[in-house]
Every structure is written in C-alpha cells, then in structure tokens.
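These notes open a run of structures that come right after.
Just so it is clear, none of the values below were taken in a lab; they were calculated from the coordinates. Quantities reported herein were computed from a predicted structural model and do not represent experimental measurements. Cβ atoms are built from the backbone, for glycine too; each structure is taken alone.
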Structure P
Amino acid sequence: MTEDNKNWLDLEQLLAEGNSIQLKPRGYSMYPLFIPGRDEAIISPVEKSPRRGDVVLYRRVGSILVLHRIWKVDKTGYYMVGDNQSEVEGPLEESQIKGILTEVIRKGKRFSVKDPVYRILFGIWLWLRPFRPKISQSVSWIKGKIVRKE
C-alpha cells in the first residue's frame, strides 16, 4: 500500500467516525468549482441520503476516491458527473458514498453549499451537462482570441 493510499483510507476512517475533513481536490474534473492547488473542500459524514446536485466523495469499486456531483438518483443507484465533464458514471451504491461536500474554501474564504447563489449556479450548470463540451470549446476559443490580442 502506498503512502497516498494510506492517507485516503485514513480520510475514510475519519468520516466513518463522524469527523469532517478538509482536502484539496486534485485534477480538473470539478472545475470551475475547484481549481487544483488553490481551492479546498470540507467533506462531512453523510447524515441523510444524498440527492441530485450534491457533491459527494465516493469510492469507485476497487479503486480511488472521487469527488463528483450527483447527476441522477433512481432505483438502480447514484449517477455521478464531474462539473467539467459530460460523461455520467454509474450506477453506484449508497455504500460507496463516504462523505458529502458542505463547504468550499476559495482563496481563503469559506462558503456553504447551502448558499442560495451556489445552489442556483450549480443547478444551472448541472442542467447544462449535455452542452458542456460546446461551452468549454467556446470559452477556450474566446480565451485564445483575447490572449492573442494582448
């Protein structure tokens, strides 16, 4: 077992014992919510069944811990998607969910996922999932035009 794997198992244990944890998400699957190296997540134990739109920490079968948003819940399980992705993963069992996002720390400032502005913005972003590839392409194209002019 690598040191990194041991640390992730320690996080799962802390959550199972009822503790909240603070971590820096890696990668860009949850962009724009999290920018790697800058933003942090406060993950708390799951107290009630997560619902569509919640960001949860879950373990893929025989694999890694992942922090993604719930796209859909039905009788077959939970379906997940990163905020910067369009492909849905699932179904997952509720037992795979280890914690739930309760706060975001961005540039040293905290905000709750219960904040109405957060709920509205990411509700819209979740609804836009099928269009995300085109949105990302358009934003990249616009950024390219702006950078070239400078």
Structure Q
Amino acid sequence: MNAHTFNVSVIWEQGRQGRLISPEIPGSIEVATPPQFPEGIPEKWSPEHLYTAAAVSCFMTTFLAIADFSKFTYDGLRCDAEGILDKEEGKFRMTAIRLKPVLRIGNEKDRERGQRILEKTKAACLISNSMITEVSMEPTVEVVEAMEVEV
C-alpha cells in the first residue's frame, strides 16, 4: 500500500478557540482549550477530546472492516472511550485511553467469536498502534434476544 495524506488546518478565531477545517471534508469543527486549563472553554471539542476520538473512531472503523471481512453478523456496537491526561516527568501528556466497547449480537453461540473479533480490532487499529499512549480495552458482548411477537 502506498502512503496516504490527510490534510487539516486550524484557524484561530478568538481567545483560546479556533476552527478545524480540511479541504477534503465539508464543514468544520470548533476547537478550544479545555475548561480544566486557564481560560479554557466548556462545551467545545479540545485537542484531548480529538486525540481520544481518533482512537475510538479508528476502533469502530477497524471493527467494521474486520467484521465484514469475517462475515460476522452483529446487532450493534457502541464504544465509549476515556482519555486520561496526566503529568509525567514534568510534562502533560495523554497517558492512557480506555476503550469500553459493547458488542450486541443475536445469538449466544457467537459470543466467543465476537470477543475474538474485538481483540483483533484492538490489535489492528492503526491509530492506537501509532500512539505511545497506553490503550486498554474492557469489552462487553451482549446477547440480544429476539423480541417475541404475539399473533
């Protein structure tokens, strides 16, 4: 596979706030210093949110590819992620990301296979593999019983 390029720019707007844009994507994303820091702005995407979002969104897209390739049927996937910012050796850095995927399947017999696909997903995620941040996973596989319909 050849190298791929992804282009993003940030434009300062005011105070501690700017806007992310890409010539490849319509629209934009407001970004700001998080409220945990001086002059931070609540309710805006921060670099820390985007860093965590990169890991969790890559987890989802990697899962979708692996499940499709494996012809694995599932009813749903949600993955919460918790990014931890801490100080190490006098510098702030994202020290950990905890992924908490919940995979919903329709049959108990697929539970083990679903678990294996989640593990493969974590191992194959290119964003997580590119980070020095420790990325851990706490997976859950739920069996969703088909609703009984009264006739």
Structure R
Amino acid sequence: MSPGTFHICGTVSIETRGAGFYALGPELQRFLTRRNAGSGLLSVFCTHTSASLCVQENADPDVLTDLSAALRGLAPEGGPYRHRSEGPDDMPAHIKTMLTAVQISLPVRGGRLALGTWQEVYLIEHRAAPYRRRLELDFIGTA
C-alpha cells in the first residue's frame, strides 16, 4: 500500500425475513463513516451459499419484483434436483447464488459510496425462511 493508504475490515450481520432484496446502503455507509473512510474501494463478501449480492435500481419497486420473478423462473422450487436435504427451496437458492454474486467491490469517494443516482446495494435472500446473513467488509483507501 502507498503512504496514506490504510485497510479496515469488519463484519455486518443482516437479518432477513425470507426471500427478497434487502438494501445494504445505509449499513455500508455506517461502516465507512464510523471508520473515517475517505476514498478507496469497499469489498463486500457474503459468507453464504444461499444468499447473494447485487447493485440494482432503487427507484421503482417493480424492478425488484420482476428480478425476483426472473430468478424463480431460472431456478424454480420443485425442479428435478437431487439435493433436497435442507428443504425444497435450498437447491434453487444455491443455483440463484451461482447466477448472481457473493462478492462485490464498490468505489468510495469522500467517505460515501459512489453509486449512481438510482442504484442501491442489495443482499438477495434466496431462502423462504428468515436468516441472519454475515457480510465481511474490507476497505482499502485513504482516511
């Protein structure tokens, strides 16, 4: 790392209420603010195989509804899956996670996430039941 650059890391837990999209922006911003982050790169890693991450539109809720329907269509419950030991939604959740991302990198400028006007960072819960999901965060940048 160059002089003036530092690395901070932490863990965030997100309580889900079942399948859906959960906005992470406010929680990620708190992490950056509490650690006096300046400009750099924030890496977010989801430590689960049945939940994932994305950056997507936050203006029209129909977008998230349509994305949820698309994921259900790509990996429906009741498909011809061999893995069924954790319930009928588990294997479809693994497929949805494989099709999306478990790690994303986000630019930070002046201590704020540098997202587009209509963008939000989301945790996507692919299971029907509520879960506590752990995210590992790493910021590399300036104070």
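Here are the numbers for the structure shown:
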read-out: Top of P, Q, R by distance in nm of label points 7 Å out along Cα→Cβ at positions 21 and 85, largest first; value: R
read-out: Rg/Rh (Cα atoms, Kirkwood Rh), for residues 61-116 alone - highest-scoring structure of P, Q, R; value: Q
